[in-house]
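Enquirer: Have a look at these structures, which come just after this line.
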Structure 1
Amino acid sequence: MDAFKKLFGVEKADIQPDCILTPLDETSLFPGERARGDYFSVTQLPGASVLGTRYSLLAGDCVLHLKDTPCRRLILFNCCGGIGLPIGASLLVRKAYDFEGFSAMLEGRSGAVSCEGDAGLAQRFAGLREGVCATVGSLALEEAHLSRFRELGVDCLDMECSAVFSAARAAGIRAAALFYVSNRVPDKPWHEQLDAPEIAALGQARKGLAAKLLEALAR
């Protein structure tokens with residue numbers, strides 16, 4: 001068995017030109033025939049392959065392995081922490097700053113290097129609020145860098161986007177990212193219980209954004 005089949009559970013030729021990359025717990029939004037590899041799952045939809053990741057640290061590796069597959073367009077779909085945004089807000093991320101390194105964040109060495117998604121692919125999602133993301137290597141250190149994030153115009157925080165954008169560029173794949181806000185930094189951090197209206201807003205945003213994604217891919 002080659003490395004790709006072991007990682008993804010399918011052959012390279014089985015990957016479709018349009019791909020959705022999302023954590024495993026989000027794949028239920030995209031029902032279809034699913035194969036499982038050691039680190040990634042692949043769900044086949046009419047017109048798209050949904051790639052589920054077990055670990056956020058491997059999102060970049062996942063994209064790099066798509067280089068020699070039919071994949072040409074990739075959408076990262078995930079939740080995020082919002083800065084100045086309400087729970088349930090939806091975002092089209094056009095730029096992601098690299099704060100991926102835990103040690104760099106801890107020591108205050110994180111710079112302002114950024115990577116952008118594909119502008120043409122983003123046009124499929126015209127009408128969504130556009131935002132700027134910071135991809136962080138630590139949940140515990142988010143608040144320590146909050147003033148820096150605000151200086152950079154960051155709207156949301158995640159743990160994959162800059163890696164996915166840079167890996168897609170290296171692999172020659174067009175990439176974009178669609179996020180919904182699941183917590184607010186710093187006033188409603190990820191570990192705090194949501195109230196009933198927030199839970200309702202989150203569920204509606206999650207399902208609604210997934211539906212918009214599938215509609216855009218079908219056009």
Structure 2
Amino acid sequence: RGRISIWFRGGGHKRRYRVVDFRRDKRDVPAKVAAIEYDPNRSARLALLHYVDGEKRYILWPEGLAVGATVVAGEGADILPGNCLPLKMIPAGTMIHNVELRPGKGGQMVRSAGGAAQLVGKEGDYAQVKLPSGEVRMVGVDCHATIGQVGNLDHKNVSVGKAGRTRWKGRRPHNRGVSMNPVDHPHGGGEGKTSGGRHPVTPWGKPTKGFKTRNNKRTQKFIVKRRK
């Protein structure tokens with residue numbers, strides 16, 4: 001029998017994966033922006049870079065980076081959209097994205113459309129970064145980040161228009177637990193319409209409205225201010 005590994009997903013248009021350079025490990029080699037392209041795998045757009053040595057790579061397209069512009073990654077790079085520098089070389093107050101958590105691992109934070117973090121300040125081996133969620137977090141000053149805000153700012157304003165377009169993206173109709181049978185959900189069953197009869201829970205019985213599920217003591221000490 002079929003087993004649903006992820007609820008309400010399936011179908012959708014075939015996608016070709018684009019390998020994106022989140023590491024920006026090609027240091028001090030200038031690259032020209034050849035094109036800005038659509039990527040079905042993420043909300044952001046991609047910029048195609050042609051390096052002077054002939055290599056081509058994709059990066060996340062930051063707002064304000066035009067075709068024909070030159071970008072570079074390295075400690076001596078200018079503070080311009082698309083350039084990648086270690087946090088210790090970036091002035092406080094700068095808007096950044098694609099922020100590393102470990103030096104050399106590649107950017108992990110602030111990568112979706114319209115996203116931008118702000119470098120609040122630096123103290124010793126750590127920089128304080130304000131994330132889009134409002135959380136202020138300490139990140140090592142040797143971690144790299146890209147200057148600017150991720151492009152495609154209108155992503156949040158897009159009207160999908162019809163159910164079919166959501167299906168193209170691989171999302172199936174999302175049903176309420178209250179409309180299911182008891183075998184499928186803790187809220188299921190009952191004669192006629194019911195309220196569910198208990199505090200809202202997930203299909204696996206965990207409270208779902210405002211219940212804190214974060215369990216990561218290891219990184220707790222790096223969070224200066226919790227998200228709102």
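Every read-out reported here was derived from the displayed coordinates using simple, explicitly stated rules and does not represent laboratory data. A quick note: this is a predicted structure, and the numbers were derived from the prediction, not measured. Cβ atoms are built from the backbone, for glycine too; each structure is taken alone.
Enquirer: Once mean count of other Cβ atoms within 10 Å over residues 53-60 is calculated for all of 1, 2, which comes out largest?
Expert: 1
Enquirer: Upon calculation of distance in nm of label points 7 Å out along Cα→Cβ at positions 85 and 181 from the atomic coordinates, which of the structures 1, 2 produces 0.7?
Expert: 1
Enquirer: A value of -8000 was derived for helix-only ellipticity at 222 nm (-39500 (n - 2.57) for each DSSP H run of 4 or more, over all residues; to 500); which structure in 1, 2 was it taken from?
Expert: Only structure 1 yields this read-out.
Enquirer: Out of 1, 2, which structure matches 2.2 when distance in nm of label points 7 Å out along Cα→Cβ at positions 37 and 93 is calculated?
Expert: It must be structure 1, since only it matches.
Enquirer: If log10 I(q)/I(0) by the Debye sum over Cα atoms at q = 0.08, 0.09, 0.13, 0.18 Å⁻¹ is calculated from each of 1, 2, which structure is the one that comes out at -0.26, -0.33, -0.71, -1.33?
Expert: 1
Enquirer: Determine which structure produced the value 1.5 for distance in nm of label points 7 Å out along Cα→Cβ at positions 45 and 157, calculated from the coordinates; the candidates are 1, 2.
Expert: Going through each structure in turn, the value belongs to 2.
Enquirer: I would also like to ask the following. Where does the value 2.9 come from, among 1, 2, when distance in nm of label points 7 Å out along Cα→Cβ at positions 69 and 133 is the thing being computed?
Expert: Traced to structure 2.
Enquirer: Assuming 25 is relative contact order in percent (Cα under 8 Å, 6 or more apart) as calculated from a single structure, say which of 1, 2 it is.
Expert: For relative contact order in percent (Cα under 8 Å, 6 or more apart), the value 25 is produced by structure 1.
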